[in-house]
Structure formats: structure tokens, C-alpha cells
Structure P
Amino acid sequence: MKLKVGEKGFTLLELVVALSIAALVVSASSMTVITMMRLAPKSTDWAIALRQVQNAGYLISRDALMADNITVGTGNPTFLTLRQPQFPPADPKDIVYELEDMPGGMQRITRDDSDGEPIMLAEYISVATAKYYSGSENGTLILTIEATYGEATVKRTYETMQRIPPAQ
């Protein structure tokens with residue numbers, strides 16, 4: 001490129017402005033990358049803990065809807081027992097939820113319906129409580145589950161009302 005007479009290139013002011021704009025863009029993008037790198041493990045821990053709570057809450061609530069008898073366990077390992085009637089009329093089926101100890105003080109929730117091997121529903125459970133209130137028509141199960149994974153802790157409470165009136 002050939003310069004015209006009287007042109008000497010960029011001025012010092014133009015260079016300073018261009019460098020300061022470039023510095024702003026680089027610093028903003030580097031802060032974004034650093035923040036993403038710092039938050040990614042935390043959000044992953046939170047997502048894992050949330051998924052464990054949601055799995056257990058959904059599956060236990062689903063079974064409690066169709067139970068005609070709910071028995072809250074008194075301790076380890078039996079956590080909750082749900083009796084479901086069978087159609088056409090046959091012997092009712094008991095579904096037993098148990099808390100099994102894991103390394104690190106955490107627990108896992110398993111479901112055993114006597115049809116095969118117990119199925120693991122959720123891991124990394126730090127607190128799991130159930131309360132059952134039998135009413136005049138339908139009973140209500142209040143289930144609180146807390147999971148901890150890494151630095152993240154997620155706690156949810158599920159309230160389920162039985163569709164089938166409680167067995168007398």
C-alpha cells in the first residue's frame with residue numbers, strides 16, 4: 001500500500017483508542033470464560049442432586065397415588081411400605097422403599113416390589129422423611145427428600161393424596 005503525500009499512518013490517539021477497545025473486549029471475554037469455568041462444576045453438582053430428588057419424589061408419589069395402605073417405616077432400612085391392590089382382585093402387592101447406606105454418610109433409596117431385584121431410585125440422599133396423615137376419605141403422604149452431591153444440596157417436599165381410600 002502506497003501512502004499519499006502528507007499521510008504518515010495512524011496517529012497515537014487512534015492507536016490508544018484501538019488498544020483500549022481491544023483490551024475491554026479481551027477482559028470481558030476472559031471474565032466470562034473464568035466465570036463459566038468456575039460455575040460449571042457447581043451447576044453440574046446441583047443438576048445431579050436435583051435429578052436424584054426428582055426421581056425419588058416422582059416414583060414414590062406415583063406409587064402412593066394407587067396405594068390403599070401406606071406404612072411409614074420406623075428406621076433403617078425400611079423407609080416406606082405401600083400396599084397396592086391388584087386388578088382383577090388378587091392378593092395385594094407390597095412395595096417397599098428402603099434406605100441403604102453409602103460411603104460418605106449418604107444413602108440411596110431402593111424400591112422392591114417382590115417381582116425381582118430391588119431397583120435403585122436415587123443416590124446421594126442426605127435426608128429422607130415421610131409422614132402419613134389418614135383422613136376421613138383419603139390419606140395424604142408428605143415426603144421430604146434432600147440430596148447432596150459435591151457442594152450442592154437440593155431439598156424438595158412432595159405431597160400426595162391417595163386416589164384409593166385407605167384400607168380399614
Structure Q
Amino acid sequence: MKHAFSLIELLIVVLIVGVIYTLSISNFENIKEGKVTRTLSNLKPYLHELKKTKKAEIICLDECESCQIYVDGAVDQNASEMFEEFLDEEVKSYRYDLNYGLVEVKKSVYFNEQGSDEEICFSLSVDKNGVSEQVIAEYKDIFYDYSPYFSKTKVYHSDSELTQVKEELYQEVVR
């Protein structure tokens with residue numbers, strides 16, 4: 001009957017603990033230094049975390065080649081650097097309508113500092129209370145629903161899945 005661990009078993013356990021420790025410390029350092037990769041799924045909480053008195057927003061111009069973060073109307077250069085090559089022209093914005101389903105949002109115009117008009121490829125704003133625009137973004141065949149006020153961004157892998165969830169929510173509210 002065996003009552004102790006062998007030296008090899010102990011070495012394996014120490015090795016596993018060491019690897020886990022190393023990975024967790026490097027992840028904590030990345031978070032501390034702001035090296036967390038920004039994606040559409042964590043964009044809303046990021047905008048909510050920014051210190052603001054009114055709202056924080058991301059505006060992507062030039063077929064989404066450049067995205068800028070605005071905090072209370074002013075460009076935040078440090079934050080904007082994290083969003084270089086964030087999106088491309090594949091992104092589409094929608095709103096959900098009970099009668100029509102997903103309705104694509106027409107691109108709006110933005111006037112830059114020189115007064116020239118540029119087309120907004122994608123934008124999302126979050127006010128000081130954490131309430132965001134009622135926007136659904138499609139990027140690389142994945143749908144990101146920013147419409148729930150106080151919950152995480154919902155991610156769907158098809159428009160039919162998104163529509164089904166929205167219709168079920170509507171039926172639940174009607175009952």
C-alpha cells in the first residue's frame with residue numbers, strides 16, 4: 001500500500017504550479033499596463049470605465065481605418081492608440097426593429113477639426129451612467145448587441161439567433 005508521493009509526481013505538480021503562476025502574473029501585468037486586447041465584445045465596458053462627466057465614445061472614420069476615443073467631446077490620444085487597426089470596412093451597424101428585424105444604420109457624417117466632412121464607419125457612445133446607444137454591430141459574421149443597458153455585450157453567431165432572442169424578449173415583456 002502506497003502512502004506517499006514519488007519524487008516525479010511532486011516535480012510534475014511543482015512544474016504545473018510554476019507554469020500557472022507565470023501565466024497569471026504576466027496577465028496581471030498586461031492588465032495593469034493596459035495591454036488588454038480591445039475587441040468589440042469588451043468595448044462597452046471599456047468606454048464605461050473611462051473617467052467622464054458626460055459620455056465617452058469611439059468614432060471610426062475612413063472606412064474604419066482610424067478610430068478615435070472621445071471623452072466629453074475631446075480626443076483621448078492615449079486611449080485612441082489602443083484602437084489602431086481595430087476594425088475595417090467589413091463592420092456594419094444595425095438597430096433592431098420589432099416590425100422589420102435588423103435595420104442597417106445609415107452612415108452619418110462627421111466634421112473634423114478642419115471642417116471637412118468624413119463618413120463615420122462605426123461609432124458607439126456610453127454615457128456616465130453606463131447607458132450605451134442601441135446599436136448592434138456585425139463584424140466578420142459575428143453580431144455584437146450593445147442594446148442591453150446594464151449587462152455585458154451580447155454576442156451572437158448569426159442574425160437569426162439574434163432575431164430569435166429579441167423576439168423571445170419581446171414576447172416575455174408582452175406577457
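None of the figures in this text is laboratory data; all of them are computed from the coordinates on show. Everything numeric here is computed off the predicted structure, so don't read it as measured data. Cβ atoms are built from the backbone, for glycine too; each structure is taken alone.
Which of P, Q yields -12000 for helix-only ellipticity at 222 nm (-39500 (n - 2.57) for each DSSP H run of 4 or more, over all residues; to 500), as computed?
Values: P: -12000; Q: -10000.
The correct label is P.
Using relative contact order in percent (Cα under 8 Å, 6 or more apart) for the comparison, can you identify which of P, Q gives the largest number?
Details: P: 21; Q: 18.
Of structures P, Q, the maximum of relative contact order in percent (Cα under 8 Å, 6 or more apart) occurs in P.
Please compute FRET efficiency 1/(1 + (r/R0)^6) of positions 77 and 93 (r between Cβ atoms, R0 = 30 Å, to 0.05) for structures P, Q and give me the label with the greatest value.
Evaluating FRET efficiency 1/(1 + (r/R0)^6) of positions 77 and 93 (r between Cβ atoms, R0 = 30 Å, to 0.05) on every structure, the highest lands on P.
Using distance in nm of label points 7 Å out along Cα→Cβ at positions 61 and 157 for the comparison, can you identify which of P, Q gives the largest number?
Result for distance in nm of label points 7 Å out along Cα→Cβ at positions 61 and 157 over P, Q: largest is Q.
Match the computed value 36 of percent of Cα pairs over 29 Å apart to one of the structures P, Q, and report its label. Don't skip to the end; give the middle numbers.
Details: P: 44; Q: 36.
Among P, Q, the structure yielding 36 for percent of Cα pairs over 29 Å apart is Q.
Given that log10 I(q)/I(0) by the Debye sum over Cα atoms at q = 0.16, 0.25 Å⁻¹, for residues 69-140 alone, derived from a single structure, equals -0.74, -1.39, which label among P, Q identifies that structure?
Details: P: -0.64, -1.16; Q: -0.74, -1.39.
The read-out was computed on structure Q.
Taking Rg and Dmax of the Cα atoms in Å, for residues 37-84 alone from the coordinates of each of P, Q, which one would give 15.7, 50? Spell out each step's value before the answer.
Details: P: 15.7, 50; Q: 10.2, 29.
For Rg and Dmax of the Cα atoms in Å, for residues 37-84 alone, the value 15.7, 50 is produced by structure P.
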